[in-house]
Structure P
Amino acid sequence: MLKPITTCALVLALLFAARASAETRCERILKRLGDRLAPDATCVESPDLTTNNPNTTATNNSIAGLPPGAFTPQTDRTVIAPDPTNKTPITKAVPGVQINGRIVTDPKLDCTFTLGVNPPADCQARFLLRLPDDWNGRLVVAGASGTRSEFNGDFAWSDYVVQKGYAYASQNKGVFNLRITSLASATPPTPNSCRLNPSSTVWVEFYDNDPGQQFTRWAVFMAEAARLGRRGAQAHYGSPPKQTYAVGTSNGGYQVRRAVESYPELFDGGVDWEGTFVDDETPNLLADLPPAILNFSDYVASGRDPNSTAAKNIRAAGYPPDIVIGTTSLWTNYSNSFWEVTQCQWQKRLDPTYDTYGTTPAGLPDGNTGTYNYTARRSVSDVAAQLEAFETTGRIRRPLITVAGTMDALLPIDHHARAYARKVATARWESGDDDDECERKAPYRLYEVQNGNHIETYKPPGAPPTPTFPQLEFIEPHAQKAFDLLVDSVERRKNLPPSQCIPRGGAISASPAQPGHCANLFEP
């Protein structure tokens with residue numbers, strides 16, 4: 001016989017129900033994420049999760065105690081997207097919930113940031129989650145390019161997917177960006193300083209060259225973002241995502257590749273936009289960049305003659321032809337902004353005993369990083385083992401699409417996108433897998449964008465005073481289309497269009513006129 005409910009019990013039950021109903025959505029999500037995010041995590045009810053809402057992207061240098069340059073969300077979202085006037089179209093507001101926080105890797109660690117004191121590696125991992133009210137039941141997890149923040153994909157990826165109803169998660173590979181060590185020095189002001197280019201007197205230190213910031217962490221934080229995103233969706237919507245997709249650009253594209261290689265239980269497929277190829281054998285960044293750096297000054301001295309020995313040496317290292325406009329050129333842009341500083345950053349992490357700005361073995365002044373010789377360094381340092389520790393294997397276990405431009409002068413297509421495609425093919429051949437069975441389980445496609453390059457703002461209108469090159473093509477719309485095709489393949493079993501060259505002004509085609517690789521890197 002059931003006992004009658006006492007007045008006291010009824011009151012307690014009503015109080016409990018009232019408290020449960022009074023718990024806000026943000027409180028519920030943060031409680032569910034509480035053991036994985038630091039207590040200072042924030043959650044807001046957002047009227048619009050797109051970047052039309054100025055509060056969607058954090059402001060630059062907004063983390064107290066960090067120097068300028070360490071945390072630059074507003075800048076970061078512009079580095080992979082086209083000029084803001086050509087970024088992802090926004091046609092509607094997307095109300096929902098946004099969570100920003102720091103991933104807890106060591107709960108006992110004091111992570112109060114103090115200006116002038118480099119924070120421990122375990123205090124730098126950050127996470128972003130956007131949960132639209134009108135959810136389609138799916139999650140997109142974004143990688144971060146370069147050393148950029150979790151807001152890196154706001155223009156290129158988040159704006160695109162949240163309007164379609166996807167939940168969106170991102171992370172910063174567990175590391176902040178950089179700190180300026182000098183604005184006017186002829187020599188390195190600190191042991192880990194990297195110069196912007198051979199003519200610059202500006203020096204920076206990258207946080208990922210600090211102790212404990214091995215590049216092996218990049219894949220780990222991509223996976224952790226997926227776990228946190230799935231947990232947040234479960235708390236918010238009452239069910240986990242039906243599918244989870246990985247997207248990313250440059251180093252973020254590398255994260256996508258590792259996601260579908262190493263974490264098939266977390267990801268259903270991925271789109272990598274010009275991902276970085278990592279291998280202890282050549283090609284790799286440490287082998288490719290020095291010839292470009294070393295020969296560039298002679299190339300300029302030749303009057304930017306494409307038939308000069310210097311130009312031939314740069315192209316022989318895998319780089320596409322230069323586009324010359326007046327007194328500047330595409331190679332000039334890359335030399336000024338990317339070649340030396342990227343080489344220095346990777347060398348100091350992976351081969352720290354090398355004297356970056358010291359002298360050559362012959363005792364000659366080493367004015368830039370172009371004298372670095374990866375093959376020679378393999379025999380005197382553990383640089384090959386360092387690369388091998390985080391290399392991509394090509395053994396994909398979920399569908400993957402690579403989208404890359406033929407005019408990429410930072411990650412040349414034959415040494416990065418095509419090199420990875422070759423590795424996928426080799427991995428399948430070595431495993432003895434049946435090609436048809438592999439295609440059914442984990443198809444791979446490479447879509448080459450004729451005249452696409454690594455930096456979208458190098459195509460007009462661009463941002464003055466950066467010279468722009470009308471011969472270039474945007475990659476972003478093709479990467480976004482590739483994402484839609486991936487979803488159709490995973491969820492509706494539609495065949496992916498074959499690997500192909502996307503002609504200038506063209507689109508990914510089910511019956512391409514140019515299957516396979518583009519015949520030429522540059523089409524005027």
Structure Q
Amino acid sequence: MLDVSDVLANYRKQGWWRDQTFLDDLRRHCAATPGKPALIGHQIHGAEPRTTVTDYAELTRLTDAFAARLVALGVRPGDVVAVQLPNCWELLPLGLACARAGAVFCPLMTVYRRRELEYILRLTGARVCITISEWGGVRLADIVTALAADLPEIEHVVVAGQDRPAGTLSFADYFLGAPSADADELDGLALGPDDPFLVLFTSGTTGESKGVLHSQNTLYASCRAYSDILKLDDGIVAFVAHATTHYSGFVVGMLVPLLLGGTAMVQDVWDAPAYLDAAARHKVTTFYGAPNFLVDLLAVQRDEPRDVSTLTSIVTGSAPIPPHLVEQVAAVYGVRVIALWGMTENGAVTITRLDDPPDWAQHSDGSPIPGMQVRIDTSTVRGRSDGSGRLLVRGSSQCLGYFKRDEVYAKALDGDGWFDTGDLARDDGRGGIRLTGRVKDVVTHRGFNVPVGEVENALALHPQVAEVAIIGLPDDRADEVVCAVVVPAGSPPSLDSLREHLADAGFNEWFWPGRLEVLDVLPRTITGKVRKVDLRQRFGAG
């Protein structure tokens with residue numbers, strides 16, 4: 001049985017955990033480079049696009065001012081502050097302000113509606129909820145205000161934007177217009193490096209959303225390893241295409257640059273041409289985004305090239321990487337694709353390296369980052385001749401648990417602290433892993449588990465396939481019928497051409513699709529994962 005106290009002490013001994021916090025990083029950079037841009041907020045939504053640049057001195061002032069305003073609203077150490085805002089620079093000072101005030105920061109996706117919001121706000125007991133009046137044609141502030149009437153724990157609703165509901169506070173007036181804080185009123189409140197700091201709710205391709213709880217140290221371990229592997233320094237200008245209210249957007253996009261003393265750039269809505277214009281203007285050095293974002297970037301750059309020569313790395317993950325993307329990115333942008341795999345529960349776990357073969361992201365999801373371990377358990381998986389098994393992980397960036405759902409988190413751990421990711425993987429042949437599917441998404445055909453990820457990768461190379469997802473559907477003649485859901489590149493492929501393509505690639509006929517469905521776009525989660533549960537529901541009755 002694992003001795004948890006010894007393991008945690010070892011994280012500190014090895015330097016993956018520390019006695020400082022991100023607030024200490026902020027103060028250090030403010031003292032050394034007060035006028036350096038910490039944040040660049042690029043707003044293109046609305047009638048008048050604008051750019052806001054916040055330096056380290058102003059970020060420090062805003063962090064303290066925001067913290068004082070939270071305390072004035074009655075926020076006490078350990079309370080949860082929920083924030084539902086689009087991609088905006090204000091997320092970083094709000095998150096740091098929570099740490100300064102001793103509160104838990106709970107960023108929420110703008111795609112959440114009444115059902116998700118009620119569940120999360122009730123579970124967390126959030127005392128303050130900061131939201132936006134309207135986003136994507138939905139009156140989010142009205143939803144939160146209506147919920148607050150039934151949730152007595154919510155004492156204040158703060159609204160960004162115009163036309164806010166009665167009884168709410170204006171974000172611009174209350175926070176952005178706040179005076180500098182008196183340090184005495186915040187003395188002794190700040191979170192320590194091991195205290196619960198960030199709770200992120202999983203977007204989920206299957207199952208009920210869970211609140212993943214992190215300390216600043218579990219986040220630091222991932223940030224540091226990510227930075228070391230990619231050789232990032234204070235010259236970083238980082239952009240993450242995902243929501244800033246998700247792990248990748250907040251941690252990779254904002255905390256990594258803060259740790260290094262670099263610059264984070266955010267854009268309120270994804271627009272590839274606008275991003276590339278901003279990237280050229282502000283000299284972005286590293287881009288992180290799921291493969292679907294890379295598809296957009298390739299199309300725009302080919303059509304109207306921008307000077308993005310400062311770009312040194314393109315990191316992708318969150319969803320399977322079509323092999324052809326790796327070659328195309330290298331050809332168009334002149335940089336290698338770095339493949340990363342991780343979860344909200346643990347951040348980056350595996351990543352390809354700068355000294356790997358240039359096309360290695362076609363074949364691997366990377367090897368473990370320092371401080372993390374992976375193990376492939378083949379004993380509980382039937383019919384996988386390729387060596388695939390359940391992917392288990394543990395290490396210094398693993399989360400503290402699930403918010404108020406200790407029993408659910410405990411079920412995912414064994415006695416030695418290994419966390420069951422729910423993914424299937426095999427050895428990549430060079431000390432890393434290659435994901436091959438999800439345990440719950442296993443497609444069983446003729447008694448064998450189909451290597452879903454590898455079939456998808458192979459079909460993605462078909463000239464008439466832009467995107468593809470493999471699902472299993474009920475079938476009277478077999479365990480399941482293998483169904484290929486395709487977004488075509490031009491005219492749709494035929495089922496026979498897909499089967500011939502797999503035959504040429506050396507796949508056993510048991511793994512060939514027996515059914516083809518064509519869509520204009522695949523349904524995805526906010527992080528780019530295909531929502532296969534939606535596909536199964538849509539085509540399951542066919």
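The maximum of Kirkwood radius over Cα pairs in Å, for residues 331-442 alone over structures P, Q, that is, the highest value, falls on P.
Can you tell which of P, Q yields 0.35 when FRET efficiency 1/(1 + (r/R0)^6) of positions 67 and 139 (r between Cβ atoms, R0 = 30 Å, to 0.05) is derived from it?
Working: P: 0.35; Q: 0.55.
Going label by label, the one that fits is P.
Values in this text are rule-based calculations from the coordinates and carry no lab data. Keep in mind that this is a model prediction, so the values were computed, not measured. Cβ atoms are built from the backbone, for glycine too; each structure is taken alone.
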